[in-house]
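Q: Please find the structures below.
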Structure 1
Amino acid sequence: MSGMHPLKHNMFRHKSISLLFLFCFATLASLSLSLESKHFSGKTPYSWVHPTADDVKEDEWYNMENLQGMACNAVHASAIIRHGARYPGLEDVNHIIDIHHRLVNAMEPDVNTRLYEWKNRFPSNNNKALHHLGEEEQEGLGRRIARRLHTLFVDEDIADFRFIVSTMQRTKESASAFYEGFTSAIHTEDDIKDEFDTEVNDELMRFFALCAKYVYSVDQNKTAYKEYHKFLEGPEINAVTKKIYKKLGIAEDILTPAEIRLIYLACGYETAAFQSSPWCSVLDDDDMEILEYLGDIRHSIKNGYAHNITWQQSCPLLSEIFFGLDETIAEIENTEEDEEVGGFIVGQFAFGHAETLGPLYAILGLYNDTVPIRADNKIQQDERLFRASKILPFSANAVFVLYECVPEEFKDHDEVDSAEYYLQLFVNEQPVLIPGCQEMHCPYNQVRDRYSDYIDRCDFKKMCKKSPLKDEL
């Protein structure tokens, strides 16, 4: 370098730095784009697929302003919320460790150094506990919902809210994080109470574990999962497997198809908890898409439309939601003119699981693809509605908001002879058209009538009675 002209030397040095900068920038951009493509079906963190900025408009959901000639204010909100992002269960962790041990014995260290040197960072005996991202998801969600319905909630006592959880600790942790964010948005720090009551109710939040017919004919029945196993053993997953063998330079008998799926989940779990994962290095975007589809077949069976009992069993939850809406209307309508309206729950927040929310979507008729998801129609399902990464990520949520509407000229009057009630549904914080409705806001009685069979004639014990298997599939 000593023979190089100083000016040329500097130009060379600056050019090298610039090229290095561009390379790093391109690499970061590539990683960012890859992250956006990493959809892990029902194991996807909420923030990867839905905006989570805290700068939401105050009272964004409180006034329903697009109903001509009417003034509408929210009077009740009922939310069904999946628990936040969690660690994998101990069985999966041990299986991932076993896979890694076999790969280390089969591959050369320098083929994929990061994967070769991987150490398990998941806690043992965590019982699928929430991790920090799950807490952040729930705290942010609570804060945003409180801001969007600020006027409805701000002057209410804690007794005017109902918090429901399942027996699983991750739902209780989710409720606590949600409560922290929720109260911080509507109260000063001095007014926030650290303790709040939760109601444990598995009949509402874990109906899927209590319905013998579902457990027997779907959840624990391999025949019910035939499309899932067909895809798992099919050419698409086989192609992913061969690519992994080639990347790692290992023999083609080290991993089973089910273990390919576990590598995909390990990539997702670690990226969510620790921002990166060497497991992701063996998968490309096409592989991710194929494995996401495998997960969606599973969710359509376990939580969707594939078997009627899967969604029918959610009728106790649907009934509870609408009975709460009925009670709100009754309390408002039956309050004497000189009395202050009160005595009803203004906010009901229920924390459950993917198996809680998925069947609720289905009983409502949401995200129902014209052609069912099958092992042989992946190409036709590129635009599928039932995509768990979008509709059932961690912290997925459905919020029913009830509005009391009066003619514009009476909006500032305390005495109004009669009011109309409208319902609006928000899924993952976005308005969703309720089936059978022409507008996002829909007359409450119209919605209730549509689902009256499930609301008023829900016989959970009868529908869940175990019957011969041949009658159920």
Structure 2
Amino acid sequence: MYDVVVIGGGPGGYAAAIRASQLGGRVALVEAGDMGGTCVNRGCIPTKVWHEAAAMLRSFRMAEAFGIKSAVEGLNLTDLRARKNGVASDIRMGMEALLANNGIEVIRGRAVLRNPREIDADGKKLETRKTILATGGSLVVPDIPGLEEAAVGTDRLLDMTDAPASVLLCGDGLIEVELASTLSIFGVRIVLATESRRLLPREDQETGQRVSQGLLDLGVELHRKARIESVEASGGGFKVNLSGSDQTSVTVDRVVISGRKPNSARLGLDQVGIRVNDDGSVWVNDRLETSKPEVYAVGDVTGGWMLSHAASSMGVTAAENAMGKSGKYPFHLVPRVAWSFPEMGAVGLSEEEAEEKDLEVNVGDFPYAINGLAMARDEAAGAVKIVSDARYGEILGVHIVGACATELIGEAVLAMSLECTVQELARNIRAHPTYSETIVDASRAALNWALYLPKR
């Protein structure tokens, strides 16, 4: 009898298995594919290798402004793929070694629940007190005439050794923004079509506008409120017919598909009586229990923000609860980031969401263009925006577009988790010159005593 059986070896499953073992549990982890899941093998890590290459190319192109004469021969995707695969392999080996070090039994195969306490792993019967579902998500190709022939998923895209001359990206989220930024710097013509009226519709409106401007500055073609109606072969490429307010057609080499769905099918959830939402995500409460309290679910399979760090932190909470604790998962503290140019980081409520909740707020906005380090490094695009409760000073949300936003947002998460007020944050001391000063300056702007902005 196991104390915990974890199904899935991605960030959520790995974290859950390790934490349950640390708490004294006998733990098994069932995984059918490569350890590390989408994040390590086809998502977060491979795309960061690509992003770093793009950042280096961008730096070379900016070098002349700093008195440096440089020339770049070009980008070798074969070499980049080798580096990407090497990094992923190193991380996989590290994960496997740590699972073994913690005494976790790794079972290779596909798992199906027979009841909340019994799992079939390719014919092997596993009895367990608690189960944690961490099966992740997978790419989904929309049912659009002609799309299947033109489509290339992000998995295949990252293994290409020759970049297409032009691609159409379909979507409005973090993945699409990041790919559009990176590929455009690689020299690929990017057409980004979204059915929404703006990019990043789940984020603060000004954040979406600032990210959109960054893409436009890179030469990305944006088509808002545009839906792909059909795709047809055309002269070695594909003609994509768009409908909506921006009715047009574009011809590209490939259509990149990045939409994802939860991997909840073929797990036996129906026969066990575990509630699955209409979109295929597994329902969980704030303790990450499913409708069967012996079974927990974490990460992409639960829908919501399909983010690796959400999965791993959920894995910790689920494991602790499975081992007898009773913690609630802080969904409101999950940061969202995009490795675009400039970067984006956000946590908590947008200004619009706060208004919808009838909250009286103070908003502080501080542009990177006034930050000393940003000026020195020629990284003046972007701003920090802080939304705080007008009466108590509670920090409700922080929204950053600018250099190092993906790192800076961690400071905001820490402040919010410690229930720091905007008044306290405004009096924090930062080293100068640093990007972190923008957070203090935005806090002061929210309180109407910014030192480096005109009087309001």
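Laboratory data are not the source of any read-out in this text; all were calculated from the coordinates shown. Quantities reported herein were computed from a predicted structural model and do not represent experimental measurements. Cβ atoms are built from the backbone, for glycine too; each structure is taken alone.
Q: Supply the structure label, taken from 1, 2, corresponding to helix-only ellipticity at 222 nm (-39500 (n - 2.57) for each DSSP H run of 4 or more, over all residues; to 500) with the calculated value -10000.
A: Computing helix-only ellipticity at 222 nm (-39500 (n - 2.57) for each DSSP H run of 4 or more, over all residues; to 500) on every structure in 1, 2 gives -10000 only for 2.
Q: Of structures 1, 2, which gives 14 when relative contact order in percent (Cα under 8 Å, 6 or more apart) is computed from the coordinates?
A: The structure behind it is 2.
Q: Something else: Which structure, out of 1, 2, was distance in nm of label points 7 Å out along Cα→Cβ at positions 84 and 220 derived from, given a value of 3.3?
A: Value 3.3 for distance in nm of label points 7 Å out along Cα→Cβ at positions 84 and 220 corresponds to 1 out of 1, 2.
Q: Can you rank 1, 2 by distance in nm of label points 7 Å out along Cα→Cβ at positions 132 and 348 and just name the one with the largest value?
A: Largest one: structure 1.
Q: One of 1, 2 was used to calculate volume of the Cα convex hull per residue in Å³, giving 211; which?
A: 1
Q: Let me ask something else about it. A value of 0.25 was derived for FRET efficiency 1/(1 + (r/R0)^6) of positions 244 and 292 (r between Cβ atoms, R0 = 35 Å, to 0.05); which structure in 1, 2 was it taken from?
A: Label of the source structure: 2.
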